[in-house]
1. Hey, helix-only ellipticity at 222 nm (-39500 (n - 2.57) for each DSSP H run of 4 or more, over all residues; to 500) derived from one of P, Q reads -7000; which structure?
2. Of the structures labelled P, Q, one was used to calculate Cα extents along the principal axes in Å, giving 91, 54, 38. Name it.
3. Can you say which of P, Q returns 3.7 when distance in nm of label points 7 Å out along Cα→Cβ at positions 249 and 321 is computed?
4. Quick check for you: by mean count of other Cβ atoms within 10 Å over residues 121-128, which of P, Q is greatest?
5. Name the one structure among P, Q that relative contact order in percent (Cα under 8 Å, 6 or more apart) of 22 was derived from.
Structure P
Amino acid sequence: MTQHGNTRGSSWAVLVVGWVALLWLATPVALRAADRAPLVSAVRSVGLTVTDLERSTAFYQEVLDFQPVTEFEVAGDEYERLYGVFGLRLRVARLRLGSETLELMQFLAPAGRPIPVDSRGNDRWFQHVAIIVSDMDRAYARLRERRVAHGSPEPQRLPDWNPNAGGIRAFYFRDPDGHYLEILQFPAGKGAAQWQSRPGQPLFLGIDHTAIVVADTDASLRYYRDELGLRVAGASDNYGPEQERLNNVFGAHLRITALRADGGPGIELLEYLSPAGGRPLPPDTRATDLWHWQVNLRATDVAGGLARLRADQRVVVSPGVIALPGAPAGFASGLLVRDPDGHALLLEQAP
């Protein structure tokens, strides 16, 4: 009887240990996240691929009041390995609006593919930057004067029944290559203090966030919050005719989650609860393709980040941490990775 009891206790002990080990393997990120230091300290900038650097810089400067910061050209083995593109020659123009930075990237070689003409707001290659304006009517008039391509039929005011978004005015439009952009005006009491309207402000104030379409918010949070260390700054459930017209997607119902690092613009996750049918990012996407955007992230430890992401079986484009000679881009080493939906992130180690 006593021996039988000991055998049974030992069996239960083995079973419990087995279940603990299985749970650890099944959900490594969730179990280990609390013990991990944040990998990302700031969102330094947002980058996008363009076909003609002069045309694009003129658009962003003349239409949206961005200011030039620097321009440089790179080539060679290090940058080929960083971006996973052989035979690369890349021109970059860095522009600033307020305190935020946008990077326009033209690949002189090799050529990339254009944005699909039938792209829609719920396709998972969708990404934009939200540019804050002090006066929506004046900003929209500026865009009309410059004959900018519409993404929405007109600016939309989100309804007051939505406590987190009510009163926000927003409008989608496109740049010369077809990239979606947004202008957005916060009402009193919403958004960061720097975005509140005051006398004498410029028309275009800065970049509040970049938004990306995701298939599953919870899966994306395990990546951005639990692995990279960004914090959730807010959430909203958006639907109705105003949201449909803003996104130009009939029946649009979005779960929106805002993420922030300690510095720089936010990253906003857009999960379309409806309609179904948003297309995934093409699996052969490269940085040369015009639908390529990347969020440039200051990382506290790029090598440690690589080990973390590989352990969690995440997509890493670069073959390893790439040291950059002379660091014209402003960082000493980097690593290009992709999130669960294929959106590109460049982890940067400061010089």
Structure Q
Amino acid sequence: MKRADSVGSAGHPVGMRSELPRELHELAWAQDGVLTTSQALGGGLTRAMIRSRLEQRRWQRLQTGVYAVFSGPPGRPAILWGAVLRAGPGAMLSHQSAAELAGLADRPSALIYLTVPGDRYVERIPGIVLRRSARAGQTVHPVAVPPRTRVEETVLDLAAAAATLDDACGWITRALGRRLTTQARLQDAMAMRPRVRWRRELAETLTADWDGVHSSLEHRYLRTVERPHALPRGLRQAGARQGASAIYRDVLYDQYAVAVELDGRAAHPGDRRWSDIRRDNAAAADGIVTLRYGWLDVSQHPCLVAAQVAQVLQLRGFSTARGCSATCPVTEVIARAARPRLAAG
């Protein structure tokens, strides 16, 4: 009989042993090659048969009472299924682990995160972070497997666990930017929660004014640079053409032909750097001045960024910026612009 020594492209183990009863084989296939002791016994196997397969290394133990019914290295789907089945009825992947499957997180987390119903006690499991929720039945995705929280619930869970407001808003803007959910769905999910950390601030990111903000850095720019200094409302992710390709500018002050590009990375990979240069050059060819800022600029020196943006905008006809305080650099920019007018008068 054929042995399962590899994992297919969809994550399913290749060639699971056909010696399993048909219904049990189908169940194992649906669970990426993973079965529990109770499932195996209920499907017609005996404890002696399970023990024999383990001793012959035709099966392997993933968790206590949870087995991969193939001999090859278990893939990530089998590992996640093993964690869910180990935690028992009502368990679901949540937080970083649900984000991984939804495409919200870019890489698997070292720990596996699970949520179980609030009325269940599950003992500690090495490598697994367990949370209990009285709303588990409402938060589980209705059809996705392995069981996991809905995208909206995942986003709000991660926002609630974030260390800072910027990080919390970053989960929302990332989910929206990747088109994993919508503002309306997140609003509905938030309304169902009796307690939401940073509710007012997070609710603000789900209004029409914030539509198009795709990253935590864009969120911070709007909150600490654009709004407090009365800069014009920029277009977010403004589309343009660069030859045959579509490009997007983070913030475009279309009336004044000024673009702001925001980059939260510490450094550019080489190919992306040239892509950014080509985009800036294309903007210049269209008569658009491009200003580029990183995370430290916006997070540590928002008033200086605002002053520079205001100064460029003023050169192109904008005149209603304001300082956020008496010592704000934008105040000096406004004063300098007023001096020639006073002298002429």
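1. It was calculated from structure P.
2. P
3. It traces back to P.
4. Once mean count of other Cβ atoms within 10 Å over residues 121-128 is worked out for each structure, P has the highest.
5. Label of the source structure: P.
Throughout, read-outs are computed from the coordinates displayed, never taken from laboratory work. The shown structure was predicted, so the numbers you read here are calculated from the model rather than taken from an experiment. Cβ atoms are built from the backbone, for glycine too; each structure is taken alone.
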